[in-house]
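Right after this note come the structures.
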Structure I
Amino acid sequence: MKKINRVSIIAIALVLFSCDDILEKDITNNMIELISPKDYEEIESNVVNFKWNSLSDSDKYRIQIFKTDKTKILDSLITKTNLTYSLLPGEYQWRVRGENFAYQSSYSLHADFSVIESTDLGNQKIILKNPADNHYTKSSTLTCNWEALKMADYYEFELLNVTNGETIVFQESNITNPTFIINNTNLSAEAKYKWKVKGVNGTSATLFSSNTFSVDRTNPNQPSNTLPIQNASFTTNQTINFSWSILADVGAIQSPISYTIEFSNDINFTTIIQKNDVSTASFDKAFTAIGSYYWRIKATDLAGNVSIYSTPFKFIVK
């Protein structure tokens with residue numbers, strides 16, 4: 001009887017562990033076809049648009065880019081069948097394979113291509129670095145920087161107020177370094193902004209590249225503890241759900257909010273026995289020691305604004 005049970009357990013385990021393999025189709029012998037850049041193609045740009053055909057039953061694609069000496073430049077797993085990537089002038093190779101949960105296809109035949117320096121900026125692109133797109137800040141100044149474009153004589157910079165209908169806040173030309181500081185005069189208003197840069201030389205110019213950021217200087221509202229209610233009782237090792245609510249602040253920008261939940265044995269939180277950062281207005285925890293506890297919440301937004309603590313609630317573990 002014991003032998004039969006042991007065999008049954010092993011059989012069940014094998015089924016469970018191989019379930020995903022059964023559901024996924026074997027793509028091991030399949031191969032992706034590259035579209036561009038093609039073998040021996042010359043690209044007169046600082047950015048390369050990689051494209052390939054989709055592969056049936058692939059969830060993701062692994063793209064690899066190498067220098068001709070086999071130095072790996074990129075090894076990335078993505079869900080799309082295209083990728084735009086900036087490269088310095090030089091000789092390169094690239095390849096792609098398909099992947100699902102259980103299998104990997106064969107890599108495509110690699111393609112050699114060249115990135116060539118050109119004085120024509122029409123096919124080139126400004127690569128913005130910081131601040132990243134959808135950045136949040138409460139600062140009164142902000143440093144913007146981007147990758148230098150060798151064939152550009154200078155750069156043009158624009159700042160737009162997106163909240164106010166993309167009105168132009170500031171324009172600057174003849175910038176020779178790939179960096180620009182937006183001062184407090186131009187960032188006085190809470191708003192969503194767009195910063196744009198293009199490269200220019202004597203005969204051509206790039207298109208503008210742009211990112212957005214938001215200025216938020218309004219603190220989140222005070223959170224309100226919801227559950228467990230004041231003086232609720234629980235037993236040791238019982239999982240307790242802590243939940244709370246918060247009203248949206250009245251500022252022009254409502255940055256995404258995260259929370260800090262703190263626990264203490266005294267209402268003044270002289271000693272914090274545990275602290276956790278969470279992204280939602282809920283947290284589960286069990287307590288092993290009997291006693292009286294207090295909990296409170298603090299909200300912090302992505303711009304760095306911080307609320308006051310919620311009113312502490314007491315609960316008892318028996």
Structure II
Amino acid sequence: MKNMVTVESNARLHLGFYNILSENIAYGSLGVAINYPKVKVSIIKSDKVSVENKTNMEYVEKQVHRTIDMLGSYNVKIIVENAIPRHVGLGSITQLMLGIGQGVNVLYGLHYTIRELAVKLRRGTVSGIGIAAFEKGGFIVDSGRRVKGKTIEPPKTVEELPHVIFRKSIPRNWLFLVIIPKGIHGLSEREEKTILTAPEPAQKDLQVELWKTMLIHLLPSLARNDAAEFGKAVTKIQILTGSYFAKYQGGIFCCEETEYAINSMLKHGALGAGQSSWGPTAYGIVLGLRKARKVLERTRKDMERKGYEAEYYIVNVRNSGAKIIYR
């Protein structure tokens with residue numbers, strides 16, 4: 001009998017939308033699972049619910065209790081060893097909730113699929129990238145959500161979740177530079193909800209350009225393993241997506257620090273760059289570790305000259321789903 005299960009998963013980068021609102025389908029997303037920052041949670045059978053938060057992140061304990069309440073009455077001790085910073089565009093809540101949910105699921109033999117857990121935990125209202133990153137990893141394109149009336153609601157069934165319509169493992173030498181400006185937060189889930197649950201169509205030329213970039217450039221570049229073309233396509237989709245959301249975030253990007261980091265990475269040789277979700281996380285796409293270090297160091301110096309403080313990482317794409325360890 002299993003008495004303890006550890007679940008490890010990782011952050012995701014949300015790379016924008018290829019669809020805003022068309023034919024009653026909203027928010028087709030693209031994104032990628034990365035190997036850092038990460039979530040690591042251990043779930044132990046106990047006689048009561050308790051939480052041991054080994055991170056320095058204040059949101060964790062409240063979120064753990066919320067997750068357990070949504071799952072049902074299971075007496076467990078949850079040890080959170082690693083968590084993803086919140087409100088920076090890396091999908092922290094979905095990864096933490098699914099990690100806990102999958103741990104309880106395995107520990108008690110509940111036999112939920114990951115997507116059934118996602119419905120139970122009210123994930124996937126707008127984007128399915130975080131769910132698919134937990135489930136499969138890699139580069140992911142989802143189907144978006146069907147709009148009923150004028151709004152989208154949390155999925156009530158697995159069929160209502162955004163479905164994976166394309167997934168590909170990314171070569172190990174395609175690296176992502178991740179820059180998280182300090183002291184800035186993107187929109188919370190509550191703030192995001194007021195904007196995204198009643199989608200409005202994009203201007204026709206912007207929407208057509210998104211489709212063209214996705215179908216003519218981005219997907220073929222992945223089939224050819226053409227990192228340069230992929231980077232150009234991602235950058236363009238980011239700018240088009242940011243143009244649509246500019247009225248909510250005050251510009252194509254969330255803030256001057258993120259915009260500066262993106263432009264600096266491109267200036268120093270990144271093949272593509274953008275903002276993950278609502279930011280402030282910026283990312284760049286680079287081929288090879290040597291080049292990645294050079295671009296990141298030059299960008300860091302640019303940021304320091306401007307007085308911008310940030311965290312800097314070089315990460316791989318995680319081409320597999322969450323890891324489960326039995327103890």
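No lab work stands behind these numbers, since they all come straight from the coordinates. Please read all numbers here as calculations on a predicted model, not as lab measurements. Cβ atoms are built from the backbone, for glycine too; each structure is taken alone.
A compact table of results
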| item | result |
| --- | --- |
| Which entry (I, II) yields the derived value 0.05 for FRET efficiency 1/(1 + (r/R0)^6) of positions 106 and 218 (r between Cβ atoms, R0 = 30 Å, to 0.05) | I |
| Answer label among I, II for the case where mean count of other Cβ atoms within 10 Å over residues 74-81, calculated from the coordinates, equals 12.0 | I |
| Distance in nm of label points 7 Å out along Cα→Cβ at positions 138 and 234 derived as 1.6 - corresponding label from I, II | II |
| When relative contact order in percent (Cα under 8 Å, 6 or more apart) is computed for each of I, II, the largest belongs to | II |
| Identity of the structure behind -11000 (criterion: helix-only ellipticity at 222 nm (-39500 (n - 2.57) for each DSSP H run of 4 or more, over all residues; to 500), calculated), options I, II | II |
| Given 0.00 for FRET efficiency 1/(1 + (r/R0)^6) of positions 90 and 290 (r between Cβ atoms, R0 = 30 Å, to 0.05), calculated: source structure among I, II | I |
| Cα Rg over 2.2 N^0.38 Å - highest-scoring structure of I, II | I |
| Label whose coordinates, when Cα extents along the principal axes in Å, for residues 34-201 alone is calculated, return 51, 37, 32 (choices I, II) | II |
